[in-house]
Structure I
Amino acid sequence: MKLAFVASLFLVGTGLPSLADEAPDVLVAPGLEMDLPPDKTVVWTAAFPACWWKLAEFFKISAIDLNPPSVWGKRLNALQLDYNAVLPADAAYVGAGLASKELQESIQSEMMKRMGGRMPGLDLDWGNLIPGSVVACCWLKQRFDFDPKFYRAQSAPLAFTTASGKKLNVQYFGTTEDLASRYSQVVKILEDDNEGTVLQFQSARTGERLLFGKRLRKSDGRPVALLSEAVSRFRTQLDAYAKAIAADEETKLGAFGHGDVLKIPVVSFEGSANYTKILAGTFSAPGYKRPMRFVHAWQMVKFDLDETGAAIESRALAVASPAGGAPLKPPQPRIFIFDEPFFIAAWRDKAPLPYFMGRIDGASVLRAWSARDKP
């Protein structure tokens, strides 16, 4: 059985501009209602929506209603993100306030305490923003460690097939039949049937897990076509698993065990997107005589996955200014082989949404195989 992972930002038929600033194969989505074009890695994190809702909280408004309406503005409002529930408290920071050098230093000081460093990307000239501007920022930086770690293949590559049918020889990690029982406490099989495969990887960090999904299908049998549909499939399996645990019952397929095979590509990418153009328009805020508008809306995502675990980083920034100024620049042995596009999510216990969601596909994010390479 093969599994696939997708990460990319692209809208088919909406007329919206591409949001990929640096890596055209990695598209960073502002929301989960994202189409999944072939050979593109589509990723979403809770970082930019956290900035959106932190601004709404600062302005004391129930939603940011842009005029003229924005497709993505409506979707961000509909998400109703509770960033405190979704983001890991010890690995994320969300802040907002009136733009000033003092606020900039205050935020960086807080990030030094919370995150152990200053957030890159906060180097805008805050002192020259239009008076009355408000800045919201989010920094998410999380590390998942597999314990025990898996094995990096040395003798042969994994033949990964992209959504368009291209064949790629890539590096991978996993385990073989004889060693699979070592991972019975790490890997749980939540689903493996004609509606797809969902595996849960428990992190060494309590209360966090990575979910991998392959060939996911909706209830009507059609393949999932949006990141949000993959999130729904994951949530269904998480709910079923939680009920089984509460009832002290084994899940239908149970733990990964002796004889099972796992192969997952080594993944590494970084992408960014500027959302300022797709969030054009103004919104009203109490206490402001002039309507506000976004002059800067940006997010970057960095992701690495190998035999030791996964590293997720996302930084997001949103600046709203009074309209009128110039914008800133912008039990039988089973085989789980992720050799085609696959989904992955990072999810906190009892959170309503993941804080990282993606589908992996395309040559630029997969590490090419070479017999000379060493992990």
Structure II
Amino acid sequence: MRLVILLFLGMAAGFVGCKKKKPDSERPDWDKIKSATRPVVIDTGYGTPYRLDISTLGWEDGPFISPDGRTLYCFYTPLDLFSFVLNSNGDPFAIEPYLRGPFVEIVRKVPARYQGSASYFLSSDILISHRASVNDPFPPWSIAHFSTPATFDGAPQMVLNDTNPDEAEFLLFTYLNPDPDSGNEKNDIVYYRHTSLNPDGPFQRFPAPVNEVDYQEDNPHLEIIGKDSLVLFFTNDERPGSGGIDIFFSLSNDNGRTWTSPEGVDFNSAGDEDMPFLWRDAQGAYWMYYMTPDNRIARRKQRTRGDWKHWDDAVVVLDKGNALAVGEPTLTQWGDIVFALIYDAGKAYTTDRYDNDVWVLPRKGSPFDR
């Protein structure tokens, strides 16, 4: 869902001073629209899906929930992102008609080379909400310390420390790398190790062949699979594959110092397989949850232990129902699915037509089942 915007950022210099679009004279009744939206549960092991109370009118996408259900992250930008993509010709300075929701300061941080010629610049940060216990409500979002100004940050993912639930073994996210020598204005995967849940300061960039100058890397998911052994899944629509957005994986057997050449999973197709998430069940089997080409959430079981390429047939878990799309699945240790849902207010609106919120599909009997 985020990659669409990244295509426009390299065009920024040619857009300063373009004619701005006027905002809609009336706004949709978002409360009514959201109350009437019903994704359809296919898997009978789940309860009734619901929208998280901390959702706003900004664009909350790419959520990640920690396994213990206490920490929530998301990609965020304070505007109707889809309407901007469809109507703005990609002008990163022409976002004012689409502004909506809190944290407008994110897009007021204009890169130094454009200061004085622009008031806004299309960018995103990562938001965080942390609670002491799953019995507590999530507090309002705040901007994560590790977000970087005037860039695109998103796709957060974290591996908790085995003994200290307030520390992360890995904290990953993506950002638009502005360095032409290493990123060529492409999306890269970066990380912190042995860190707090909301760190600050320099992060590290995954080396080649994971991050490559010619490719966009997005939607990472890393798992520790043994002593010094890691597997990293991510998506890309430019590497040689089956077409569209495909899911790739890379392995490290030296605790992340080096990585194997990425391979595609066996179910990549001409459509978009996107947003992979690995979940391990009580029997130790791995399942991959992902967004299908028809905008549904499905899962596949690993066919053979240790084989990350081959997966069983897809089982649809959640259909979009009367929403525009559902995706970005992320799971708790109990199997609850936290996901992104996009609404469509209809053709009567131009600058305030779409919104994206974080929802929960609770596993029956879990702490999220209400």
Original post:
One of I, II was used to calculate Cα extents along the principal axes in Å, giving 68, 44, 43; which?
Top reply: I
Original post:
Given that percent of Cα pairs over 16 Å apart, for residues 165-228 alone, derived from a single structure, equals 49, which label among I, II identifies that structure?
Top reply: II
Subject >> Label whose coordinates, when helix-only ellipticity at 222 nm (-39500 (n - 2.57) for each DSSP H run of 4 or more, over all residues; to 500) is calculated, return -5000 (choices I, II) >> reply: I
Subject >> Which of I, II leads on mean count of other Cβ atoms within 10 Å over residues 37-44, largest value >> reply: I
**OP:** Using the calculated result 110 for volume of the Cα convex hull per residue in Å³, for residues 117-204 alone, pick out the matching structure from I, II.
**Re:** II
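Rule-based calculations on the coordinates, nothing more; no lab input. It should be emphasised that the depicted structure is a prediction, and the values quoted were computed from it without experimental measurement. Cβ atoms are built from the backbone, for glycine too; each structure is taken alone.
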